[in-house]
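Just below sit the structures, each encoded as structure tokens.
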Structure 1
Amino acid sequence: MSSAESYIDAQEKLMTLNLLKMAFKKFETLETFRSYLSGKGVEISVANLSRYINGKALPKSKLKNELLKILVENKDLGLTISQLIKEHIDIWTNEDGRIAVTNTYLLNDSKTLKAILFLAIYRNIIPREVDKVITAEVDGIPIAMTLAHLLNIDCVYARRKKPLGSTSIIGEDIQSTSSGRLETIYFPDNFIRQRERVLIVDDIIRSGSTQKALVNLVRKTGGIPAKIIILTGIGAHWKNITELDTIPFKVLKTLSDEN
């Protein structure tokens, strides 16, 4: 097993413990949870299950693979990406009758956020073959930092104000589709190297203007936008941003203004 494979294997073992603990909330006792796993073809003692749930031991690789398959593929455990996002965000309707989202709960729940992003990696939605993760402040930062940790790469972010004392700063304008207001995000052009593959992430997309600006910033630095990952998409206007058409794009949970 190569060093990269060893890292992934160790990471998956740790995340298996996290997912087991989350799934256990669906059961009254360890015995009922053990019986559920047994019914799915995985035999494990109550004592060992308790150790894993409480983070006292790591499963061996073969058992880890068997447990992950059950945890990920059985929707009744509530561990799908869509379910986890929906359960940890507040959805409401603003004065204009449009859907709005408050994701403070999710962004402050590090275990759930890590689980969502890990599941996206495990399902090959998020590629591992990237060199950097980039987002724009503020709410994209917890997502980018968590994802960078899972992928074992660096996280960088664009600021809403020009950093003091910094040189060689590049900027990109963002045009708000709702207010018409123009703002600029800034980024040191030496944070991303030539030809580095960059994963662009954010918490919410409605118009796509911020994500378009991030794509342009990455290209200005000589980097390559590898994919765009968004936790929650609202409406469908962002689908009209033609500059995003050439980049692999995935919104993990989409909400319609008509719903």
Structure 2
Amino acid sequence: MNQFFLYLDGRTWLHRLDPRTKFLSLLGLFLIALLFSDPRYLGIATMVVLALTASAGALANLRKMSLLLVLLFVYCIAIWPFFVTGRTAFVSLGTYMLTTEAVEYGFAMGLRLDLILLCGILLLSTTTIEEFTLALQRLGLPAPMGFALSLAFRWVPSLISSAGRIVQAQRSRGLDLAGGSLFTRVRRYVPLIVPLISHTLRQTRLLAMALESKGFGPEVRRHGYLELRLRFPDYAALAVMVTVVGLSVWVRVAGHGVVEVVF
């Protein structure tokens, strides 16, 4: 099941940062991605995040998600130019005039989605679920909501792993899931949903019993085994991020980093 988790154990400088620093920096990068619609500016931000990913030793996770990144980028390039227009003609497609601004905007939207996804991959590659949840609680998120969020992070890989085991078990019993048409293959997967639902309900019941036996409740005061403490590298990283976000806002307010299109 570990193959479905993105966290990679390491001792890089990004791993050693406080999770609150990494989460706040993630929000700053999200803001930068949303500020600009010029592919040149978003391209620079994407290259910076790729460099950070390489320095964290998280390129393995990047390769896992490479297909999704490429598909999102290609999808935006192919779709967005037909929903926006500009002033400079690029190519004529029958009665429709494709503009240079529309093409640039499509590139920018593809880079924006990839940048946001890359930021998430970088955070989850260098931060455990326990650290991430505790960081959110230290930033003011109620403990029950933090627990629900951490449970969601664990539950999805668990369900994927269980589904894989069920498929392997049925294949060992002679179930052919590869033959026939697409509709036939999809129909053969339908009966596998029943044991998956049964397994999920069983695991949910066991989880509820475990929480009840440990006295879990929204009003119970908890003491975590992790201790978070901001150090000099954290303050330095936050200062750099605040500076970069401030400069980005100033550049955007000045009218730069935007492709003028009409929806």
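If FRET efficiency 1/(1 + (r/R0)^6) of positions 109 and 205 (r between Cβ atoms, R0 = 41 Å, to 0.05) comes out at 1.00 when worked out from the coordinates, which of 1, 2 was used?
Considering all the candidates, the number was obtained from 1.
Compute mean count of other Cβ atoms within 10 Å over residues 101-108 for each of 1, 2 and report the one that scores greatest.
Across 1, 2, mean count of other Cβ atoms within 10 Å over residues 101-108 peaks for 2.
Identify the structure, out of 1, 2, from whose coordinates semi-axes √(5λ) of the Cα gyration tensor in Å, for residues 69-132 alone was calculated to give 25, 16, 11.
1
Compute relative contact order in percent (Cα under 8 Å, 6 or more apart) for each of 1, 2 and report the one that scores greatest.
Going through 1, 2 one by one, relative contact order in percent (Cα under 8 Å, 6 or more apart) is largest in 2.
Could you tell me which structure in 1, 2 was used to calculate distance in nm of label points 7 Å out along Cα→Cβ at positions 37 and 181 as 5.1?
Attributed to the structure labelled 1.
When helix-only ellipticity at 222 nm (-39500 (n - 2.57) for each DSSP H run of 4 or more, over all residues; to 500) is calculated, the result is -22000; to which of the structures 1, 2 does this value belong?
2
For P(r) over Cα pairs in 5 Å bins from 0, in percent, the calculated result is 1, 6, 12, 16, 16, 15, 12, 9, 7, 4, 2, 1, 0, so let me know which of 1, 2 that is.
Only structure 1 yields this read-out.
Taking percent of Cα pairs over 16 Å apart, for residues 5-44 alone from the coordinates of each of 1, 2, which one would give 45?
Of the structures listed, the value fits 1.
Read-outs: derived from the displayed coordinates by stated rules, not from any lab. Predicted model only: the values in this text are computed from it and were never measured. Cβ atoms are built from the backbone, for glycine too; each structure is taken alone.
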